[in-house]
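What follows is a set of structures for review.
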Structure I
Amino acid sequence: MPSIRKELPRGFRWAAVKAGIKASGRSDLAIAVADRPASAAVMFTRNQVVAAPVTVGRRNMAASAGHVRAVVVNAGNANCATGPAGITVAEQTCNSAAQIFGCLPEEVFPSSTGIIGVPLPVEKLVKALPHAAEQLKANHAAAEAFATAIMTTDTRMKTAQASIDEAESSVRIFGTCKGAGMIGPQLGPPHATMLVYLFTDLQIEPAELRGLLEPAVESTFNSISVDGDTSTNDTVLLLASGASGVHWDKAPRAFQDEFTAELNRVCAELAHAIIDDGEGVTHVVTLDITGAPDDAAAKTIAKSIAHSPLCKTAWSSADPNWGRLLAAAGYAGVPFDVANVTVSIGGVRVFHGGVRDASYDETAVHERMKQREYTIAMDLGAGTGRCRFLTCDLTVEYVHINADYST
């Protein structure tokens, strides 16, 4: 299991306890508390069916003008498709947490992950919250406990960190996430599931924080897929405590550029961890799409390939069936001339000029595809648009996990 090695962002404390929601009996209630209301930016799922905590979280973010004092996450139950009672449960959780942490209910951010359609026993959450509050600490063990408690079908904790020096201080970033299945995020601004929590001690206003989060998410979490299923609960939350004393508006441009790059790197590392730990995954595949009419078209092509069962099952056995790649690109709805397309797998060119490449070596390609990670590059020859998209194979183990998920 990975461990947190760098210093954590100042101004936050973390904890996790057993509330009795997970059938396994493991820790299933995680909380993160800011010493003072933190600036917040969030992106939620674009699924039309959303879980109660997404509805309440969206409402709270608007009411608090983008400030969060406490994050309350439960695993083992998604609190989705539970009707008005589910909304009440999320509200009661926020109310109870507000009393314990001395803040307004709208400054509490709720999250849930787990099975859909089962009522969430709020009495278990409310009973466990005071015990969780007693465990709050600002050390590595507490942050790791938080990162572990949010897991469902994940096999390992997922964290990433960064530190950026500025004058006599430094700004720290800590991120953790969960997700292994039901991963096909379509995250947008506020208008098995992926949950991402990012913490920094930078001093910055909510609007500026949103300006940093949205492009970081688009190139990372919005550019991955295990199975193409967009969850009802997907959430990426970024909190800034301001405890470093480094103010975004007063920092030099060089620092701003480095912070932006490090935030993107942390998000990319977490996104890769989700795919690498995907349900039943044996191969992690990077789709490098270039030469599209524009970037949006490139992503459309990438998603078409990433979500094709024929492509994904071929990857599981390292079968170099490159015709499936062309077919998936062809029905994506993006105009291109196949005579201008070039395809390479693992660095070996397999298709060029409208036909199989003259030097195509099936055995060599098969060997490249046996590696844990490799890249499939497709140049459409139709423009300057490009996209790097991270996905994986589809295996029998994935079917077993999801065939028996609720039973």
Structure II
Amino acid sequence: MLFDLLVRNVTLPDGRANMDIAIAGGRIQAVEPAIAAEAGRVIDGEGFLAAPPFVDSHFHMDSTLSLGMPRLNLSGTLLEGIALWGELKPHLTVEAIKSRALDFCRLAIARGTLAIRSHVDICDDRLLAVDALLEVRDEMKPWLDLQLVAFPQDGYFRYARSAENLARALDKGVDVVGGIPHFERTMADGAASVRALCEIAADRGLMVDMHCDESDDPLSRHVESLAAETTRLGLQGRVTGSHLTSMHSMDDYYVSKLIPLMREAALNVVANPLINITLQGRHDGYPKRRGMTRVKELMAAGLNVACGHDCVMDPWYPLGSHDMLDVAHMGLHVGQMTGVDEMRAMFASVTGNGARTLGLDGYGLVPGAFGDLVLLQARDPIEALRLRAPRLFVVRRGRVIAATPKVETCLHLDGGMSRLDFTR
């Protein structure tokens, strides 16, 4: 049989080595050793790691690459970032949002990220960001799966036209219902917003992804309401709680009751390690809280935990190049997850766990799945995390859409030259 692409001699995330991956018609046809066949293109994997594409489960594409517009976040805080975004919104145009988003998508693809869930602010009555990102979603579809969340940045009840704007955004084709209950004026309003938004999702047959308890306040407990509404409405598996940073500050007794409720609801959880470690604990002296949710405990309880990049060069975060290995690398440090299985779980948090959060079909390195993969200059997932390994090839539907030359360092010592290999 003649395949479109044959990637030979790779190691898979589960540890199988000397494997070949054959792709034809946009889908994986075989994953096995020494496939006896020809292909339109053959790549020698040299024993490096082939993984399914990276998945960013939480991002804000409408604000990305807007660093310095209209000014820098001098305090570096979450609230000043929200205020800055409010200052920028009146000056936004569809063209500017779209241009920045397309530039960002190219960065993501080069890093091997081929699926992104992006929240889009619907508290601009013009819905410019919604219109821009819907266009980006359609234009980038051949290369990247973009899922959009209708996000009432200024609060579903707190901003007067959020309900109307959210309905308009969903009618336009936005995929997921979002919320931000901890930003409402009262705890009661926050809980009411969770109920109202989950009911909207249930009525429309949509998924839910809420910014939930992005706070150092241990009494910010809206994830409890989110779990209860999920169970009440039969939305198990379709609801995501993002951030959940207040869990880092909660007492262990309450968490011992909360996590079983979350598991009963089959909640997906998304942590954002780069941003959580940067924005949380700002009011602390010492000891200073880390802020990231209880990733290790949630995973141990059987919940699906994914990670997101959240921001790249915007009012909330001045850094980033959209490297999901950076995200997982930070997450394992913040969560003290340096056990072998824990590090592999963090790699899964930016691959398979994210695909499950987004409900992606045809994901994975198995026959019948889409012919999407990334070849990393590393021998296994842990080494990929350690080195934030170069993406040698990024493949979409059996076609190479990004490539990076293998990185080699030459040392010139004592009059001689030697090559240094960081892999082990």
Structure III
Amino acid sequence: MTNSRVPGFHNLSRADRLARISDLTGLTHEQTAHLAAAGPDGELADHLSENVIGVMSVPLGVATNLIVDGQDVLVPMATEESSVIAAVCNGALACRDTGGVTTQADDPCMIAQVQIVGLDDLPTAQAVVQTQTAEIARRCNECDPMLVELGGGFRDLDVRIAGPFLVVHLIVDVRDAMGANAVNTMAERLAPWLEELTGGTVGLRILSNLADRRLVRARAVWPAAVIGADTVDGIISAWAFADADPYRAATHNKGIMNGISAVALATGNDTRALEAGAHAFAAQDGYGPLSRYGKTPDGDLAGEIELPMPVGIVGGATRVHPTAQAALTIMGAENADRLGRVIASVGLVQNFSALRALATEGIQRGHMGLHARNVAIAAGASGGAIDRVARAMVDAGTVREDLARSLLSGGQD
């Protein structure tokens, strides 16, 4: 590679872009052919992204055993890590006898921020804006009459002083959308009027990914008779570690997002927005775990989770991607509310399974056992040799690519 400056690259066809990249970077014939074999997904990807040369496929699996608010649900999950889906299946099975997961959700309200700079008297400007709630509501709702017709629209106003800035929060019910386009449009339209009203200058006007007006809470009980009394105590202790130490909390929450992001990706939702919002929410009072665990009066394990859930079933890739549409159908998620409740439930159940593994056998045994097939493939195994090599590594208690290669040298199916 000698120069990343490629004038007119975005104007080329996908095939010509790939050919150009292949020439510039020395892709092998096999690598180029693989990227070219995107099929119909390549055509769709060309409209969804920029400078497309191929498609990066992610396995789509289905988590079983989950009950959410009294209804059985199959959950499509897009992830390359098999242990994530297995964890949801196992954790959901362990709480089926107690009714699975129950949830509670806020209305789907998103926040748009309008930053006003250059104000000498922030408290006075704050008071002036607060007196205009009705007018602000009218102007916001005029931006999206269809949203209002569907039962959404402007809901509240929060005017904050943040350092040298006046920050106007427009709180908008976005119904079945993630909501970025709707609230961003309102913030843009309102900006010139707010400048006239306050005498300041509007800086940024954009949604916040800290969607703390759009929280979902999920709760489940795992019987001690099913998971063991020692496991109940071990999981509570593991959670307490995360509650006391942000270094542990970061990994604790990453495990939660393993499940949440996999469902979000499968349904065409914005995984980055969910992750940013979740971690910001976890850090509001000093970074801590998104979930909580304790013991019921009967000695069973009770777990719960609370986090922002800005997801939608309309707009963006969710509406146009056939895989996302199929995933929503499999899940039976006919609105964003149901989708958010299922995703939060997956996060809780995923977290339970991760903590159970940590508190008992340790994470490596189960995780690496499931990872062994990937390692075998990376070492060159194919066909029946994949399972043979994976089993041999698990039996040996060592899952490494060099061992897989050594096992393969003894003969491949």
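The numbers here are math on the coordinates, done by the rules we state, and not lab data. Treat the numbers as computed from the prediction; the structure is a model and nothing was measured. Cβ atoms are built from the backbone, for glycine too; each structure is taken alone.
When distance in nm of label points 7 Å out along Cα→Cβ at positions 22 and 230 is computed for each of I, II, III, the one that comes out at 4.1 is II.
With distance in nm of label points 7 Å out along Cα→Cβ at positions 46 and 286 derived from the coordinates and found to be 4.5, which of I, II, III does the value describe? So the calculation was done on II. Calculating mean projected area of the Cα convex hull in nm², for residues 126-221 alone for structures I, II, III picks out I as the one with the greatest value.
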